[in-house]
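Each in structure tokens, the structures are laid out below.
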Structure I
Amino acid sequence: MSKQITIIGPAYPLRGGLSSYNELLASKLQKQGHQVKIITFSLQYPDFLFPGKTQYSNSLPPDNLEIEVSLNSVNPLNWILLGRKIKNEKPDLVIFRFWMPYMGPSLGTLGRIIRRNKHTKIVAITDNIIPHEKRFGDRLLTSYFLKSCNALLTMSKSVLNDLKSFDISIPAVFNPHPMYENFGEHINKFKARKKLGLDKDVDYVLFFGFIRKYKGLDTLLKAFSDQRLKDKELKLIIAGEYYDSPQAYQKIIDDLELKDHIIHANHYIEDSEVSLYFSAADLVAQTYKTATQSGVTQIAYYYNTPMLVTDVGGLAELVPHQKVGYVTSQNSREISDYIFDFYENDRLSEFSKNIESERNKFTWESLIDNLFKVSGLN
């Protein structure tokens, strides 16, 4: 039966993985016959809180999606008026996207107001409930939000476990992050390298996404200083915008004499470029220091690109060790060992073939089924 569904979270004209995810979810729900609207932010973060260059996309808006730009994250009057509007519209389901405590007051207030209609079910898709970079007041803000929900869906078992530390008694279910399918098809490796201006005869490891301390680029750079890797025709592509000062990373590159082994693409990677980087790379490295789940993993699955991940948070749940890639400690020597093993023993075709069978675990249909089940709307 068709449902009226409102998704509240980032979407166009905002850029980034959260927006792509919400737009894909809306599209998949529409294909199942549901009426879907996304409500996104007119103000997501004040500029002084945003570490990047811009919050906005340079791409064209997605086709066939209703996106209302109306939520101001810092204006309580906006929350009240918008909450009343959604309450009166009486959607069957509101899906909140919750990824950081800062959003707790706005989303939590919306949820409380919407629920007054005694009709709408509210489910939160929670990326994190304990943030990677902790600040005073995080738990209070997160708790305020969680208590506005009827149910939760987490995308890693570690987040489901984190929920136990809160005094919250509502249904919760785990469903892994589905694959990103919106960045275009896989491209022949050598064609992708040519388009990126890369040497077709060099091997490439990819570090992809916003660069923040918890993502462990420093650890990966130290691993790349291993002489066994330096002796190979191998380079590291760093593709993403710095959300930290780049000087500390540049110092590591200089100190370890890695300049000739690094390809810099230090800007926001537009959606139209994503397929090029994942098609060009042999291996995607996620040497995170903390994590829950990662959209980067799900892009790699879509492009059949093997992965190396650290054993933190939910990353290891998604990457069967020595089947589709490697699960390693944060020790730079161990990371070097696995990268060396990948190339020395020519694991690419074996791991890529195994990815094809693992991909079936990460479907949008499964996630949607679990959203309805946990909300009681199935």
Structure II
Amino acid sequence: MSGDHLFVLGATHHSAPLAVRERLSMDAAAIDALRGELAGIPGLREFTMVSTCNRVEFYGVAAAPGAVADVQARFCARQQFSPAEFEQFRLSLSGSDAVRHLLEVTAGLDSQMLGETEILGQVKEAYGTAQERGNTGPVLNRMFQKAFQAAKHVRTNTAITEGQVSVANVAVQLAQNIFGSLAETRILLLGAGEIGEKTAKAFQSRGAAALTVASRRLERAMELADALGAFALPFWLVPLKLEEFDIVVCATSAPDTVVSFDAAEAALRKRPARPLFFIDLALPRDVDPATAKLQNVFLYNLDDLAKIAAENRAAREAEIGKCRELIATRAEALWQHIAPRLASAAGGNHDSDRRAESA
């Protein structure tokens, strides 16, 4: 191999199942320790490590193939994978393929939830850490900064991020359609399990402040309420207090209906001018389906929300071709800039280049 070698090495949700990704994951201390090990690998000129719940990837510039193999060996040793096992689900790319992969990752095209925006922030954080530690140089600096620009371009010029694609976020979007701002809405969470908690957090992330938790186990309701900065309500009071809330998120494990038609009707009589929105995430359902017939009641169950999420996913998927076309053009231009630098790197003063160029 003449010159330097641009590579991506790692594993993602595409080939590594959840049980494997659990073994791949590292806490902050382990990641920091591994970065220290990698910095000492001979011939590894630049590197950045991206670690999320769905991927662990090493982007790097190596002066020899042995440096890439050493990255893999050190990671496998730390995470207790044999090389043969790791290679069953390994992602390994080089050159222009590595460039295009990074651009697709930052734009959300490679994510499990297509078009999600969180990955951009995660990649920026990983790159920022690598840059602060002096692990990046002229190649990765340009590559990552151009990737961030490409992500912005794709999101501005396509509909890849439009429409919510998770049940919790779909529910929040529907609530915003009904009430507008969520700042003044009063929300009741029935059930203190994981699904309800995620939905409650989704509401809080959109500005909802007045949240109350009710559960058959009052101690569990108080525990979750404390974690969310919310109030706890004894479960038996729910029918009597229903009219005080605008949005009711139902996520209990009760075998029978929790919110009856009569209870909903009684609540509406006390709040005739304001809608009542039920989000029924439970199986069996918590809310009597007949409640949907009441005027000024909005009732969505899991199937309703899943259908909307699926339609939004389909709309995003229809944008993939356009996104990849935009990415391909930018990736090729970036590669044409990077390739000559890599080819001429052998024997050059790469360390001085690393210090001199940060754009």
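Annotations
- Looking across I, II, the calculation of distance in nm of label points 7 Å out along Cα→Cβ at positions 151 and 271 that yields 3.9 traces back to II.
- Which of I, II leads on relative contact order in percent (Cα under 8 Å, 6 or more apart), largest value: II
- Rg/Rh (Cα atoms, Kirkwood Rh) - highest-scoring structure of I, II: II
- Computing helix-only ellipticity at 222 nm (-39500 (n - 2.57) for each DSSP H run of 4 or more, over all residues; to 500) across structures I, II gives -10500 for structure I.
- With respect to mean projected area of the Cα convex hull in nm², for residues 127-286 alone, the largest value across structures I, II is given by II.
Rule-based calculations on the coordinates, nothing more; no lab input. Predicted model, so just to flag it, every value in this text is computed and none were measured. Cβ atoms are built from the backbone, for glycine too; each structure is taken alone.
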